[in-house]
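Q: Next up, some structures in structure tokens.
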Structure I
Amino acid sequence: MRRPSIIGAILVGGLIGGALDLLFAVSFAGYNGAAPTKVFQTIASGILGNAAFSGGNWVSALGLACHFGLSVLWATIFAVAAWQLPALTRRPLLVGIGFGLVVFICMRLVVLPLSAYPRPVTFKPLATALDLLSHMLLFATPIAVVVGRAIRARKRNNLFSTNPHRGPAYFKR
């Protein structure tokens with residue numbers, strides 16, 4: 001039986017969560033009259049500051065790369081935590097909601113203020129509520145589902161394997 005790849009799950013979970021979160025951001029911006037490139041430039045402004053808003057396609061590409069890079073980084077953080085705390089793999093919806101709250105708070109209160117993002121971080125009620133829901137349901141829940149499933153399968157497979165130096169793994173928990 002093929003053992004699931006934790007790295008593959010991190011990539012898949014991070015990319016799915018990142019894509020869904022970005023789809024929400026582009027849709028919300030479009031509803032408010034902004035083009036998708038404005039979303040990508042805003043993401044890139046975390047590195048470039050105000051210069052991102054006068055850049056061309058390469059700035060949009062940088063914004064996409066930053067967004068998906070952070071998505072995979074958050075999925076990696078979740079995988080490390082879930083490997084150490086198996087309870088994080090048992091209820092992906094609840095855990096995803098909690099993890100999404102953590103990601104939202106860290107991004108708003110730590111990452112953005114420490115970056116070159118040129119605007120003050122605000123908490124306008126509607127935008128904040130929708131962004132929080134996006135982080136909890138569209139971003140973090142897919143990560144919790146995909147990565148959690150891979151970790152559970154990996155640990156379940158290890159439970160029945162034997163280690164010639166330590167005996168059957170099922171004696172360990």
Structure II
Amino acid sequence: MLIFVFFFALWLLFNGRCTWDVVGFGLVLAAAVTVFAIKICGWSGERSRRITKKLGSFAVYFACLFVEIIKANLAAMKVILSPKCQLARPQIFQFDSHLQRGYSQTILANSITITPGTYTLAIDGTTLMVHALNEEFAEGTPGSSLNLRLMEIEAKAKPVSEKEPAPEEISGREGT
């Protein structure tokens with residue numbers, strides 16, 4: 001039922017107007033997508049409850065991510081706008097994220113990549129390889145609040161099941 005309400009609210013939000021025909025069509029469409037999600041995709045009420053429980057934690061995570069992006073933007077501007085450009089000492093480093101779930105590692109890798117001055121090059125097991133604009137960016141990444149928040153989210157989750165695939169190595173093109 002929660003998923004139906006979500007799809008219907010999303011329909012109303014994206015449509016931008018609320019008339020009888022929009023509401024009626026939205027109800028039919030939300031019902032159809034809900035049936036598809038349950039029958040074809042295997043969505044369950046238990047899965048909805050697990051996701052709903054994590055929403056608060058992810059809201060805090062994305063608030064922290066927003067703050068980190070602002071701080072990194074200011075630090076990157078300092079490096080870029082320095083007259084001698086001596087502040088830029090790019091480096092590649094690796095660190096162990098200690099994250100066990102694939103979705104957590106993907107979220108962390110993408111968060112590092114969208115933060116100015118850092119770029120995730122590869123994931124191998126729980127180890128991330130990151131390119132940083134200078135030492136300051138490199139020092140702050142391994143013990144970042146983002147990694148700690150994701151570890152807290154994982155600690156609240158069920159233990160990793162044998163069915164969930166282990167994180168696979170993510171890399172760019174072969175031979176580069």
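Q: Here helix-only ellipticity at 222 nm (-39500 (n - 2.57) for each DSSP H run of 4 or more, over all residues; to 500) has been calculated and equals -19500, so which of I, II was it run on?
A: Structure of origin is II.
Q: Then there is this: From I, II, which structure was Cα extents along the principal axes in Å = 62, 32, 26 calculated on?
A: Going label by label, the one that fits is I.
Q: While we're looking at this one, here's another question. To which of I, II does the computed value 20 (relative contact order in percent (Cα under 8 Å, 6 or more apart)) belong?
A: Clearly, the read-out refers to II.
Q: Right, another one. Comparing distance in nm of label points 7 Å out along Cα→Cβ at positions 79 and 103 across I, II, which structure shows the greatest value?
A: Largest one: structure II.
Q: Taking FRET efficiency 1/(1 + (r/R0)^6) of positions 15 and 127 (r between Cβ atoms, R0 = 35 Å, to 0.05) as the criterion, which structure among I, II has the greatest value?
A: I
No lab work stands behind these numbers, since they all come straight from the coordinates. Note that the structure is a prediction, hence the values are computed from the model and not measured. Cβ atoms are built from the backbone, for glycine too; each structure is taken alone.
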